[in-house]
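Each structure below appears as structure tokens.
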Structure 1
Amino acid sequence: MNYLKQLPAVFVLLTLIPQLSAGQRLTLTEAIDRAVTASQELAIAREEVRRSELASTQASAGRLPQLDFSGKYVYTSEVMEMVQPPTTVDLGFTSVTIPGQELAFGDEHTADFRLQVTQPIFTGLGLQKAHRASQYEVLAKRADLRRIELKIHCDAEEAYTLAQKASALVEVVQKQVDILERHYADAQRKVAAGVAPQEMSARAELALQQAQLHYKSSKRKKELAFIALRELLDMRDADLEIVLDELSESPLLEFDPEEMVSRAFQNRAEFDVLRIRQDILGEFVGVQQASFYPSLVAFGALNYGRPGVDRFANDWMFFQTAGVSLNWTLWDWNKRSSRVQEVRVSSRQLDETREALESRVRLQVHSAVQTIDDARERLDIAFESCRLSEDILNWVGERYEQGIAAEIDYLDAVDDNNRYETEKIIAWADYYVALVQLKRACGTEDE
């Protein structure tokens, strides 16, 4: 059964009818969308994904042929010359003198332009493993992005729910204040008419003052809840009005803790990140081990320069070069071995991190399920208590109007009704916040 899909889009509230407001009306879906748009943490995570994709492109390019163009001009103050002295050849009947000459190897000015292709032939699979590691890094960043997206969603739902809770509590206390104001006015009229003792008005005034203090406290808590919501949505100057729905008849949900733990282990993005990190470290081990092997690179170039290969002619000419280069580090005082061991230590650290995360997630899931069960039991009692307290308030109110019930009984009935309504709101808020926490612990919005 898909449990968390049944989490209502809007936190329902206790037979409270929404009132029209001049503020900006905001639904839960709009709040979540706004939180996603305003989240700098989410924007940074998206840039991290993009950066890892670019790094993967660079790693892939390292395995492919590389085409380079270079140019060089050099002026040299001295030029190498070969001097041949005069030579006399005796032919028997005569002799011939060959004059001496000077042969210069080029002149003071040399230039070379080169278009070269380079292709790695063998690197001990180091380049291939580095490329796979970069691809795994992209997957890890995307998994972390999914974690942050869920966090933003849950933060918005929780902040919205707490704002609804605070608004609902203000409505409940306001209802109590209205009742006690009417009662105080009625008590004053009866005392003025001489049909009720003075203490009746004093008790009504005291009860009204206590309710007004409670109302002011509830208003302050509501303001704090809305400040937190506006900060999350980056709407600090907005006058928000959230949606208050009547209590629906949706069933209260039950969860199997062990099943939820299993789902969390499957769906939490953190576990995906750790698994991918292990794959990355596995590739890094291969990269470091590849450094024990020689690297072989082939190259070929088209050159155009002066003096070219014929330094005596000293003319501009085209010529080609091609070859291979070999590089093999034979001894580095265990530098490469230490790098391999370092990567393996990091791998063991990830194993320990995963075990710690499993323990933490298991505790989060059990705590959320326990809070849901507790809130559900409190709601079962609160529903019945609210129904009875409402009936009692009506009965006592009628008897009080008839002069049969004592004033203290009426005030007690008002207090009881307010207390049970408050408990019901708190239990509902705890229930829905715990559902959000369970969704956060399970790591998915779809389960």
Structure 2
Amino acid sequence: MQKFKYSLFRVFVRVLATFKLYSVLANFSIRFVQEHDGKAFIPFQSKKNDNIGLLFFDSFKFRGEVEIFAHASDIQVLSISWGFLDLLMRSFVKIPDVKKMTINGRAATEFEIYMYGEQCAAGRQAYQNFLRKFIPALYKKLGVDVTINSNCRYLNDMDFVYIGEEIGYRHICYYREALHISHVEYERAQQRLVRFREEYPATFIAVQNNITKDVFLNSKKVEEHQVVVRGSPRMDALVKELRGARKNSSHKQIALFSGPPEVIYFDDYDKETGLRKPGASKKTIEFEPYMIDALRTLTEMALADPSLIIIVKMKDLHMKGENEGLLGKFKNTVSEVIGTDEIPENIHFETGMMAAHSVIAESDIVIGIQSTVLLEAAVARKPVVLLHYDSLKNTPDSHLVLAYKNLEGLFDVPRDAGDMEDIIQRRLRNPEIDPDIQEARDEAFDNYVSSLGESALERSLEIVRKAASLKHAH
């Protein structure tokens, strides 16, 4: 039934395109558009002529920024269905199964086949010709001045960006990936960009920090004037909130934040193309055992002291997969230690998407690995335990993947689980951070997360307004 609906949609779109009924299709498409009223998305009502129309292609990938933009009195925030964009693209472009396809002796990606493969070339050209007529009709009805997405590699909106820019609509890639501290993450981010065979056409690529700006510029796929540092708007108020926060509870609380279970990387890439060389070795460094080991120790501490609260904060990505992914493994660890499936009252699993900062504010100590949240806790002047056990640091190539390898002096770094317990007991007695270390923490946050000296919100709004002012007449 689903296949029939998709086929019907494709025929519907192609018939309207054949008879040049772009306005009719634009009217139909409005049912897939929502606007944000400052509190939540609601069905699109009407365009506000005096406002900048800001259309999100992938609003669900943003956390907090959509609401921030929606509160600006001169911006109307719109969102178009991600699924609709996908169906529209596939009405013209048939993307082959890439599982058995190779490029230079290694597995091809859907991105590469779509962008440069002969299999998609004719369909993509037809789709782009269609968009040259459809985009003006749709954007006129919606009042769109600027479009925005969170990454430059999504097929669903790729040609909306390319053709939109071509005909005068300005696009902002509000790039959300930010933690490019480790060698592997920096190289991986750059390799993704190098795989573009031409420059990315966005008016602005708004990145969170200077290190991400370097990633883009060193890829040679963008011009310097395109890349602007915006900071993180959701950090503006939260940093002030965290620094001024006072615990509401007298209980001692320790928070363990989930990190990636592992890092997978290849040891040999072509610097010019960003493609993995034939024969390159796939390597893995695991973080999961260290988080589980830490949780086992924390569970034992919670059993010994019922007044001690343990919070395990899960990132949504780490709860996916079979048996709740990493969350399921964490629950099993607690059950193994206590000998029953009933979790003690002083151990809590926090799964709320936006709960991280409240957990930091209420915690006496924050524990984790390979996560931006550690710098957020550090700038909040909290003791932070970094799970760089000796066994992990002695793992071959660990220096290439550990995000905080060169920043270990900002945190408490235990040699093993036993040492972690000693550090926790000491920090519960004395949580004070040395002023020089705190100054270095603030500097690291400024470099790798968001500026402490200026408003990221105002900078982001300024970028949107600047893009709107550059819009061509249609």
Structure 3
Amino acid sequence: MKEKIKKYIKVNTCIFLLFFAVYIFLGLCMSYEKPFTKNIFLGADNYRVFRDLTDIKYSHYRIKVHPLFLIFLQTIILLTNGITNSSTLSVALIESLAGAISVSCLYGILKKLNIDKIISILITIIYGFSFSILTFSTIPESFIFAGTGLIAYWYIVTCLIKSKEEFSKKELLLLIFFGVFSFGITLTNYVSYLIGLVVILLYKYDLKTEWKKIIKYFLLINIFNMFCIIFISLFQKFIWKSSPLFISSIIDALKGKKYEEINYMDWNFNLNKTIIWIKNTIFYPIISAKISIQKDLVANEDVILFENYFPIINILLTVIFSILFIFIIRKIILGFLHKNSENIYTLFILINLLTNMVLHYIYGSNEAFMYSPHFIFLLFILIAMVINELKNKKIKIVSYCLLGIFAIFEVINNLIMYSRMILLSNELENRNLNLYKSISGTVFICGIIIALYIIHNYKKEKLMTIDNNVIIHRFTKCILTYLCTIFIIGVFIAFNF
């Protein structure tokens, strides 16, 4: 058993380092020395987010939908900047770190669900090289931070459903932290948090006999979350005086004043919109279509956008994901018929995925690709669970082969398209690709991380465990360290700028 745990930890460490190296290299290729001055990537606000992450005195007007973005993220970027002395490098470093953590967490979730090792590795590779994760782990944006927060939270959810014991103080602290973080990075992600909380409560307590406890904990945790969110937002306002309070925009909306987010909502339903929505929520985030420089009719500027797939790719992707969706529904129905306790988890993962997809049918359907890091990992968890349950050995071997072929095609396609995106962005921003600096920077940074890892784990056999209590303990230590760090940096900013 101990050997299996050691192998798992080694594999997950290698996965983390591999994807961190890929992301930091691509991030440095994209913007090693010079920050972007325009929003040019696939509808993303890369320039605005870069300023939000690095500029203390910027207006930070989008804080109304990213309520605690500054306190949670700019503090860490500024700390990193004190070491690197480069805003672009600091942003690339933290974005890459967030992306690599999300990939590592997905592999951890699949391990907790007892998914076959080959399936877990292949699904993790496909997720890590999916185009939305590749893109938002390497250019300035909020989406990878929000997505990483959610996938780390669902890792904790997957650990907590294994225990029927009462909540410990550390577990409650983690639940409150992830609730505040989910809401603080992107308002709408709190829905995903609530779904995860319901899953934990349904596994811990019997709905028929302990429904009062379920309601009690649900209300208490959410009330405490709201209290913390309001308190931290006021603290953030004290530090970044130019930033708005998210509460003010909500109050204005309730009073009937114009609320900017309404402009991004489209309540119409039609076939053309549905096709675009499916491509933006599932197809493009996983397999990139060809990209090119096109005219943004709203901003009247040249930007980088997707073109259409070749018809054969459209057909193949439609068939593949239709079959997978049918198998997911079949798994849930059979789970109810056989009263499988795991079925609650599967059902709520699907509900979470569909809720996010429906949300982005209404809100930003033309640009739903950007929001996919918030939910695409849920699709990969469901796919892994479905394939893992195949009983026939021959069919399972065929599924391994198909997954492997898909992974190879995806990696090659997405790396080619990302390389094209680098060249197009250089053309739009009049910059040059410095490959030597990108390679040397990647080697240096990865070397430091590997050295720190070896020093930290030297002769520490107690680390060789994936026991849920130990995982909760480690997460708690990391989060407390993180919270203390951002508080100290926040106070420093308040009294020095």
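As an exercise: distance in nm of label points 7 Å out along Cα→Cβ at positions 222 and 310, calculated from one structure in 1, 2, 3, equals 9.8. Which structure is it?
Numbers: 1: 9.8; 2: 4.2; 3: 5.0.
This value belongs to structure 1.
Once distance in nm of label points 7 Å out along Cα→Cβ at positions 318 and 350 is computed for every structure in 1, 2, 3, the highest value turns out to be that of 1.
Identify the structure, out of 1, 2, 3, from whose coordinates semi-axes √(5λ) of the Cα gyration tensor in Å was calculated to give 31, 29, 26. If you can, show how the numbers build up before the last one.
Details: 1: 88, 26, 15; 2: 43, 26, 22; 3: 31, 29, 26.
So the calculation was done on 3.
Could you figure out which one of 1, 2, 3 the value 7.7 for distance in nm of label points 7 Å out along Cα→Cβ at positions 94 and 134 was computed from? So the calculation was done on 1.
We did not get these values from a lab; they are worked out from the coordinates using the rules stated. Because the structure is a prediction, the values reported are computed rather than measured. Cβ atoms are built from the backbone, for glycine too; each structure is taken alone.
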